[in-house]
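The numbers here are math on the coordinates, done by the rules we state, and not lab data. Just so it is clear, the structure is predicted and the values come from calculations on it, not from any experiment. Cβ atoms are built from the backbone, for glycine too; each structure is taken alone.
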Structure P
Amino acid sequence: MGKIQTITLQEAAGLIQDGDMLTFSGFTIWRRPMALVYELVRQGKKDLHLFEVNGGTHTEVLAGAGAIKIWESCWVGHELYGKLGEGVARSQVENTIIVEDYSHAHCVARLLAGAYGLPFMPTPLSMGTDILNPAYDNLKKAGLRDGSNPKIPKQKYLMYEEPFFDKGALVLVPAVNADWALIYASQVGSEGTVRVNAQTYTDPEAIKAAKKVIVIAEEIVPETYLRDDPTKNLAAPYAIDYIVELPWGAHPTGSQGYYDVDADFIRQFYAASKSKEKYDEWAQEWIFGVANHDEYLEKLGVSKLEKLKANTVLGYSTRMKRGSR
């Protein structure tokens with residue numbers, strides 16, 4: 001096990017190379033490493049290959065910037081604040097992103113295979129759907145299933161007759177082992193133990209499956225504190241390579257127990273993402289118009305951040321206006 005390095009946000013983004021395969025923590029608009037995504041755009045990263053159990057606001061930021069070449073997933077959007085992934089959809093129509101569609105469960109199965117060190121995972125799910133229609137194998141149509149790229153399997157899936165109990169056909173979906181897992185966490189220990197004070201989603205599998213892991217954490221805390229209750233921890237130090245301590249690093253997505261989703265911000269971004277021109281205006285203001293994460297927070301303002309901040313007992317903000325019946 002190598003020594004874990006604590007680095008800056010700029011250094012973390014600098015580790016990502018054009019063409020690398022990335023996977024992410026979180027779920028839709030929760031616990032996405034947004035500050036790192038912004039910095040990837042600032043540094044002009046391109047030709048990225050994203051594999052995600054589901055996409056979200058971070059995906060759309062990268063898509064709008066033209067940073068993605070291949071996107072493999074099942075869905076992208078902003079939940080209540082924007083149902084569609086406008087940037088991914090527009091890029092697919094314009095043939096600037098290759099979209100490979102799997103079902104949600106297929107994506108989980110592929111990540112599980114990667115985490116377990118297996119070449120594939122058998123599953124009976126989504127059989128009889130057009131997800132398994134060979135006509136929609138877009139990586140094959142692009143000539144990219146020739147074995148030259150170790151991150152792209154030679155086949156999207158295989159049908160297989162189960163030999164032990166005569167249960168019939170199964171789908172074998174290939175493993176995913178991304179170059180990088182970009183993880184947002186609540187806390188990380190000084191030696192690298194990771195804790196998420198919320199649902200963990202498929203974060204443990206993303207960490208185990210990836211070759212390298214960068215953790216963006218709200219705070220670095222003593223290892224002794226985290227190890228006093230190991231059942232709450234997400235990953236051990238041996239699984240982590242780099243740490244960035246960055247309060248508000250998931251904004252505008254939410255961090256359960258720390259701050260709510262910034263609904264207004266995401267709605268405004270969603271509206272801007274509907275055209276390249278509007279996206280570029282938004283990016284000029286919120287990505288290129290600020291030099292770093294500190295300036296981004298200053299632009300948001302103390303009043304906004306205090307409104308989003310979670311109550312330490314309830315785990316969510318009591319200052320946010322919410323829906324009523």
Structure Q
Amino acid sequence: MNVRAHVNASRRARQHRVRGWALFAAALSGASLAGSVAFAAATDYPARPIRMVVPYPPGGPTDVIVRVASIGLAERLRQPIVVDNRAGASGMIGAELVSRAVPDGYTLLVNPSIHVILPSLIAKMNYDPVKDFTHVTIMASVPLLFVVNPSIPVKNVREFIAYAKSNPGKLNFASSSPGSSSHLAGEQLKALAGVDMQHIPYKGSVPALTDVASGLVQFMFDSTPSSMPFVRGNRVRALAVTTGKRTQAAPEIPTMAEAGLPGFEQTNWYGVWGPRGLPREIVRTLADAIRVTMQRTDIRDRLTELGADPAGELSPAEFERYAIDERARYARVVKQAGIKPE
């Protein structure tokens with residue numbers, strides 16, 4: 001190579017290096033700017049109303065809990081909380097909507113434990129209930145009530161089991177949706193008591209309870225916030241609660257274990273999730289707001305009156321671990337009940 005060619009080659013190399021460093025600096029600057037914008041958005045959060053998606057109809061337990069809590073959350077976050085009911089497909093329509101939302105903290109999902117049960121029941125889902133969401137915390141937990149139509153000639157669980165055994169295949173039980181805790185509780189009763197009954201799934205607790213009250217179906221297990229008004233109105237009769245101890249909302253109602261079925265325990269919990277990739281500062285802000293709200297005396301008293309136990313004490317990381325454990329536990333319950341994925 002002659003001198004001129006060498007000089008030209010060196011010049012071209014320097015030009016390539018300069019352009020390369022310029023591009024690198026521009027990329028670094030852009031990344032820093034994007035990070036600064038994301039950080040500013042997180043630190044300014046929230047700056048507008050927050051939408052909480054409830055994947056069930058109005059009036060059900062999830063809807064009731066969110067609407068009670070939204071009063072305190074709106075005051076704590078200084079922004080309105082908009083409850084958006086997106087019912088259908090056992091909660092999957094609303095959950096999928098949130099999984100695809102922009103992870104900016106303005107679209108959240110509130111869903112009961114069915115959120116982590118569905119993978120054991122649905123062969124193919126459009127989202128993963130753990131990997132496609134950012135875990136915030138658990139808002140509340142509630143026992144289920146075992147309620148029957150008043151025309152059924154039973155006053156307790158033992159009498160109900162005897163009645164069911166004398167009428168094999170003639171009793172139907174409702175659930176708020178396929179795969180829900182209310183569905184699995186009914187399947188658990190069938191297995192433990194050795195009775196033959198049919199499952200009738202509904203799209204929400206209120207329509208299911210309405211049909212139990214009218215006698216179209218004979219009984220169901222349902223969360224206390226939606227079922228207690230039916231019990232107090234004498235539209236259905238409560239036989240037991242599914243938790244290990246009695247509920248403060250109705251301490252006169254025995255547990256399933258006390259009623260003769262030891263080992264029968266079912267609790268429904270209500271979690272809050274955002275889309276995957278929610279900034280850590282936003283997650284922390286939401287988790288702190290929920291924790292403080294659930295400690296408010298007026299919120300706690302109202303939820304306790306409805307039969308719910310206010311929560312909010314789990315950190316996002318603790319909630320994620322708990323959700324993963326619950327997913328595995330419910331998979332075992334589904335397998336023991338002999339329910340096949342669809």
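A few remarks follow.
- Taking mean projected area of the Cα convex hull in nm² as the criterion, the top structure among P, Q is Q, with the largest value.
- Parent structure of the calculated result 20, given that relative contact order in percent (Cα under 8 Å, 6 or more apart) is the read-out and P, Q the choices: P
- Structure from which -8000 was derived, helix-only ellipticity at 222 nm (-39500 (n - 2.57) for each DSSP H run of 4 or more, over all residues; to 500), options P, Q: P
- Entry that produces 0.30 once FRET efficiency 1/(1 + (r/R0)^6) of positions 113 and 249 (r between Cβ atoms, R0 = 25 Å, to 0.05) is calculated, selected from P, Q: P
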